1. Among 1, 2, considering only mean count of other Cβ atoms within 10 Å over residues 167-174, which has the greatest calculated value?
2. Output the label of whichever structure in 1, 2 has the greatest value of mean count of other Cβ atoms within 10 Å over residues 343-350.
3. Match the computed value 3.0 of distance in nm of label points 7 Å out along Cα→Cβ at positions 71 and 207 to one of the structures 1, 2, and report its label.
4. Match the computed value 36.4 of mean projected area of the Cα convex hull in nm² to one of the structures 1, 2, and report its label.
5. Starting from the value -5000: which structure in 1, 2 was helix-only ellipticity at 222 nm (-39500 (n - 2.57) for each DSSP H run of 4 or more, over all residues; to 500) calculated from?
6. Taking distance in nm of label points 7 Å out along Cα→Cβ at positions 183 and 319 from the coordinates of each of 1, 2, which one would give 5.1?
7. Among the shown structures 1, 2, from which was the value 4.8 of distance in nm of label points 7 Å out along Cα→Cβ at positions 47 and 111 calculated?
Structure 1
């Protein structure tokens, strides 16, 4: 199969070396979903902001009720006032109770709330079944987020709960990294867009739509370039409008191997390192910078499976860095092989597989592993990592990449994998 220039880890490092986090922008909190915090968020208010009732019930002084219990008196108190949520009560009177609603402030002087399920009400008096302990059913001020505390660290991805926390803290705007803008570009004179008839010898472009869909799913703002032919200069012409920095990353597919008409290899000579990485599928790879703005470019192989696997291994970590996230890449979980697999000399294999149920995750490699087989790729929910030169028998422990995430597996196979 020929010699290689880099290991997978070395090429991943080279890819990460050319990308930087996107610019920081100030956006409305509700528009920040999926973006990454560019700075820590400090609590300018405490959560809760006051001692609050955790349940509907009656606010009391625990010591007063305990004193009644010690002398054998019925645990009965007069009810003095109601405290609905959104109001501010006066102090609790001595030897009395106040009716409080969930989330309402606990009157000063009270230190416990007795739930309505644990009392008997007789007119304006309430009888308790047992004495409460101080602190029962009271949410203490600042117990969730203390005043001045770091509520969220830089690098946190804004999820729906994060939006909720920011809103609770009174933050209607937040500073985040701008959504990465990625140009996806397919090369090859044989390519025809889907929806158009095929001329003899032509094929529909699968890589462009596939990569655009994947990068969109991962949070990028994706642009599609027109299909690029195989003549020298075609790629540079296609990049002329974006190499000034209007996008943050260019991802190409095909044209980087040893063919006579490999336009990416010809046009990016001197601007990108085009190398052979010790992996299968996806040995031809490239990375560099193009144009006056030195826009990062990642060049992927042309076979659809090779392009998709390469996107998981190299483009996903690049997107993490562009977005301002901690670099994680494709999720990896422990797995176990259901059957034997063969290694490749000097190359790390990524086998398409289907996952079963259980933990470690049982994985069954698909029978046909050709890098042109989109039919089996569409059935793939896991990639099994096979180290170089190491045949693995059934039952071997393996690393498993989950391109679609574990949640999607759980949706397909409910009850999967509790450890």
Structure 2
């Protein structure tokens, strides 16, 4: 047996080409265990037999007058080795299912402890992120949104940014995964251990998915061209043969690239980023205080939904007058732009009103058998006076009714006429009252 740099060995996997050699190897391990006073737990062991590259059920190796459990591939039996369920290979599906359950469990425990926002994020980074990229990130964000700790319409970029930069400092599984792959690639590419060298050459020669390719793609997302060769790492005009020096350099590139990518992605969201991108570093000091997570989430949502109206600019001393730039009559506030500007009354307000009404009209028509199920509201052309009829029912869109007596309100938004039941339903979308 060749000793590695490890001081203690807990989980051990022994591989031999036949059953006889496996027995000899296990006898050596048993003697070594007895000499060091260690206990050989046969009940915790399992045997996997491979014949012609396929896993088959064995008889179970006899050790210390006991037999190991022989895994049966037909029963889909697995053994947990180094925290991963595996048979002839790691059962990724089972591992991911267990990890997802563990993450959900830990999140529920942490969110029930009543921590402030800063300590909650720290606890998630320490207790949840180490469990195991994008799918797991969704689990965390969904759980935070469910409890109100992250706004439903808030941007995810600020959730992962540092608190000094105006974020909340949460770690992303995808980013941690990329960092880990690059670090392992650094170590293997420059290692002097003969077994690690063989393993790295195998990764280096792979044409499809390999650790080398994954690490280089991760660095490519940071706008850095890095080559992980056998015995050296090249980045630009520099070459490294010591993995610690190389990792220190690449780690800085990764961190800077992650920050840059998040800022650029957030800046592309023009409406959400307009106000927060104008903040200085001094404006983020409150994020280091003992703030309730829900209040932090509400503040972030408020910042990202703010609109730079002239009334808001005047309050900050940025402009002298706050009259609406369209009509010039009233103060330019959010309420005025949404529902009180004369210049928008004949176009934008009507379009917004009609789009909301189309959703209801299509669903109403489907429920009454006037349109087939699955019809989308945006596929139908709605014009003034449009009529949809079927089986004695008619749906009128913006129809002007003729009355026997004089009446000013003769154009309801929607009219549903049922000749069989002799009923007429009118709908006007103001407060969505029928």
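1. Max of mean count of other Cβ atoms within 10 Å over residues 167-174: 2.
2. Of structures 1, 2, the maximum of mean count of other Cβ atoms within 10 Å over residues 343-350 occurs in 1.
3. Answer for the origin of the read-out: 2.
4. Traced to structure 2.
5. It must be structure 1, since only it matches.
6. 2
7. Values: 1: 2.8; 2: 4.8.
The structure behind it is 2.
We did not get these values from a lab; they are worked out from the coordinates using the rules stated. Predicted model, so just to flag it, every value in this text is computed and none were measured. Cβ atoms are built from the backbone, for glycine too; each structure is taken alone.
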